[in-house]
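Please treat every number below as a calculation from the coordinates, not as lab data. Everything quoted here is computed from the prediction, not taken from an experiment. Cβ atoms are built from the backbone, for glycine too; each structure is taken alone.
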Structure 1
Amino acid sequence: MTKPFAESCEQNKTPILEVLAVEFADRSRVLEIGSGTGQHAIHFAARMPHLSWQTSDMAANHPGIRAWLDEARLDNVLAPMELDVLRKEHWPQSRYDAVFSANAVHIMAWDAVVSMFEGLSKVMEDGALLALYGPFNYGGEYTSESNARFDQWLKQRDPESGIRDFEALDALARTQGMSLKQDYAMPANNRILVWQRGGA
C-alpha cells in the first residue's frame, strides 16, 4: 500500500526529537499512544536505538503504520498494537518506563482523555515519564491566534474535541500519581509536557 503521510509529522519531528533525546536518554521501553501514520515512530526509533518503541493506534491505522515499519526495517520498533483508550481490555499487560503521544488529546473527546490517563497508571512503571506534544491552553486562554483558529476548526469537525487546558491535564496526571517535570516551548505554538510517575 502507499504509505500515509502527514506534513505536520515531517515539520515537527526534528524539534520533538531534540527534546526526547534528552528526556528518554535513560529510558528503554516506550509506548506511543496514537502512532498515526507511523512517521514519528520510525524517525525517533532510528535515532534512539537504545529504545524499544511500541506503536499503537486504532486498528484502522495499522496498515499505514506497518507500511512505514516494513520499509524502515528497524529492529527496535514493534508492530502496532490495537489500543482504544476507552476500552480497558485494550491496555497492554506490559509495563513501560516512557510513554509518548503527539497531537492526540485535542482530537479525543474529554472522556477519552480521562480514560487515557487512567490507563496510563496501569502501564507506567514507577519513575516512568509521559511526554505529550501538542497545543495547550493556559488559564483557559489560547497562546496564539492560530491556536484559537485551530480550536474553532476542531470543534466544527467534532464538538467534543478541542485544545485542552494544561491545568486540567495536570490535574488528571496528579490523580494518577504523576508530577510535572518539564514544560517545553516548541515551534508553531506547541509544547511538550513531561510528567513523571512516582519516584525518580
Structure 2
Amino acid sequence: MLQPDLTYQLLRNLTSPVVAVTAERRGKENGMISDAAVRASIVPSVPRLSVYIHKFNYSHDMIFETGRFGLHLLHTMQFDIVRRLGFFSGRDQDKLAGIPHHRGKLGVPVLDDCFAHFECNVANVMDTGSSTLFLGDVVAVGRGAAAELEPKGELLTASYFRNTMPAEWRLEYEAKLGDAQQIAAEMSRTIKPVVWKRS
C-alpha cells in the first residue's frame, strides 16, 4: 500500500536546483521560485528546458498567455531572493522591486545576479491538474554579472535551502508549503488535454 508521507519524502530527492522564474505581461513583471525544472534536450543545437508552474501562481497565466519566461539558476548566497520571490504573491506586491534586473532579449526580466539565466519561448505545454509543465526553447543564456567576475556560491539546491534556511523562516515556509499542497491536492485529480498554439 502506498504511504503518502513516505512517498512525498522520497520524491523530494527528485527536485531540481532552486530556480527563479520570471515573466512579463502588458508591462507587469513578476518572479517566483520553483524546484521543478530540468534540462529537456541532450542536443546542443536544440537547447530546451522544462518547468512546472502551479496554476495558482500569479506567474502561471503570465507565461501561458505570453508564451515566454526567464529561468534563473540561483547560487547559495541568494536566500534573500528565494524569500522575496517564494514567500509572497505577485498579486499583492511588485516582487522584483529592489532586485536588480533588466529586460532580456524576449522582454522578460533577467536577474542581474544569478548562477545562470535562460530566456525561453514556450514550445509545448502539458496539463498536470494542479500545474502546467512548460517546455521552453532556450533562445538566450548568460551568467549573472557577479558570476562572470567571481562566483559567489555554489548552485542552490532545494535540499540545501531546506536544511540551511534561517530558523525564523521555517514556520512560515512550512505553513506556505502546507497551504500550497492543500490547494494542489484539490486540483490534481483533473487533467485536461492541451494543444499549445504558438502566439
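Brief remarks on what is shown
- When mean count of other Cβ atoms within 10 Å over residues 58-65 is computed across structures 1, 2, the figure 19.8 traces back to 2.
- Winner on relative contact order in percent (Cα under 8 Å, 6 or more apart) once structures 1, 2 are ranked, highest first: 2
- Computed 2.4 for distance in nm of label points 7 Å out along Cα→Cβ at positions 18 and 170 - originating structure among 1, 2: 1
- At a computed 16.1 (mean count of other Cβ atoms within 10 Å over residues 10-17), which of 1, 2: 1
- Structure responsible for -8500, with helix-only ellipticity at 222 nm (-39500 (n - 2.57) for each DSSP H run of 4 or more, over all residues; to 500) calculated and labels 1, 2 on offer: 2
- Distance in nm of label points 7 Å out along Cα→Cβ at positions 26 and 42 derived as 4.4 - corresponding label from 1, 2: 2
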